[in-house]
Structure I
Amino acid sequence: MPPCSRPGSPPGTIRDVSYIALFAALTAIGAFIRIPIPVCPFTLQLLFTTLAGLVLGPAKGAAAVTLYVVLGLAGLPVFTAGGGPSYVFQPTFGYLLGFIAGAWIAGLLAGPHYPWTRRRVFAAVYVNLAVVYGFGVSYTYLISSCYLGNDTALWSLFLYAFAVEVPGDVAVCFAAAILSRRLRRLQVFV
């Protein structure tokens, strides 16, 4: 029995909680590695949330990202523009919700029940990207038009919240796919 396990606790519980906390912390760090562009700054959050889903699986990956979001909403300044409950009124909050759903979907599509082929992992990361952008762009539009009262044209939203960001995020997803396959081979998070 590992020295840090208690009798009666499910196997791997301490390790799982540690990995979830690790990826929540990595996501918080990724929020501050950023390139400022209008509307939504480019960060490395997508890399760490995608990796969380791929290497931890759907439930634990989504739990890691949910922990990150809960910590930010509780007031810790872990988001790109601070933290606190009022962050739900930021136009970029939808991306955070998308990170949760995307990590779950990436983990599900590349899950341990299927062979980890290159095609499966790349499909998982790019479906993850589509989910994140689906949540993010939709939320940005809703907050901008309904809450902030801005008459945001769809073409400008498409340009600033999607087209400017996608090339960098496609590269980040490519890196996440390669890195997750290497981590899987090393059996780091098993």
Structure II
Amino acid sequence: MDHAALTREACELLRTATTLRQEGHWSESVNALKRATALIRQMTEAMDVRRREIAERVEKCSVPRPVILVVDDERGVLRFLTRVLVHAGFDVLSANSGPEAVTRYRAWPNIDLALIDAQMPAPWDGPQTLAELKRIGPHVRAVFTSDSGERYSARDLLEFGALRVIPKPFPEPGELVSELRTLLKSF
């Protein structure tokens, strides 16, 4: 289908319809408008089909982005981690509490990794949040973030089911991203 030729033909029909209307030839004007409208509809449908074809090809070629659920009660930390991870090419779901993390996980169970603050206030701290996530999806993989001096040692957190413990304050953003990518590649 030659869109340029159809566009020219539709424009010519619209001009003809205008001229016919100005000259008082109403029925011929309406017929020209109907033909122009049909051409425009035909072009629109063809473009929609083409757009869908292109979208399907792009979807087949695109590589899925890893999805990380970030859970931290400190909004500044949550925003920082979200920004860093999105900039690095991850899809991020964020939650500022254990219950919110469970809600997010129920809505989107195909996460690749949960990055959970070990020390959050009630109702659930990090290990309790991970336990709830694993109750819903036993395959959940998690990394805890932890300040030194918290009530859980790194060893305790690993025993709760974490794959790794990343200390706070965080390393450089690039190091954090690299560590998470390395971990994700190991699955």
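FYI, it's all coordinate maths here, none of it is from the lab. None of these values were measured; they are calculated from a predicted model. Cβ atoms are built from the backbone, for glycine too; each structure is taken alone.
Here distance in nm of label points 7 Å out along Cα→Cβ at positions 20 and 84 has been calculated and equals 2.8, so which of I, II was it run on?
I
Out of I, II, choose the structure whose coordinates give distance in nm of label points 7 Å out along Cα→Cβ at positions 68 and 132 equal to 0.8 when calculated. Can you show the working numbers first?
Values: I: 0.8; II: 2.2.
That value comes from structure I.
Just checking, which of I, II has the largest value of relative contact order in percent (Cα under 8 Å, 6 or more apart)? Walk me through the numbers on the way to the answer.
Details: I: 22; II: 14.
Structure I gives the largest value of relative contact order in percent (Cα under 8 Å, 6 or more apart) among I, II.
Of the structures labelled I, II, which one yields 15.0 when Kirkwood radius over Cα pairs in Å, for residues 44-139 alone is computed from its coordinates?
The structure behind it is II.
With semi-axes √(5λ) of the Cα gyration tensor in Å, for residues 124-163 alone derived from the coordinates and found to be 19, 10, 7, which of I, II does the value describe?
Corresponding structure: II.
If Cα extents along the principal axes in Å is calculated from each of I, II, which structure is the one that comes out at 89, 32, 30?
Traced to structure II.
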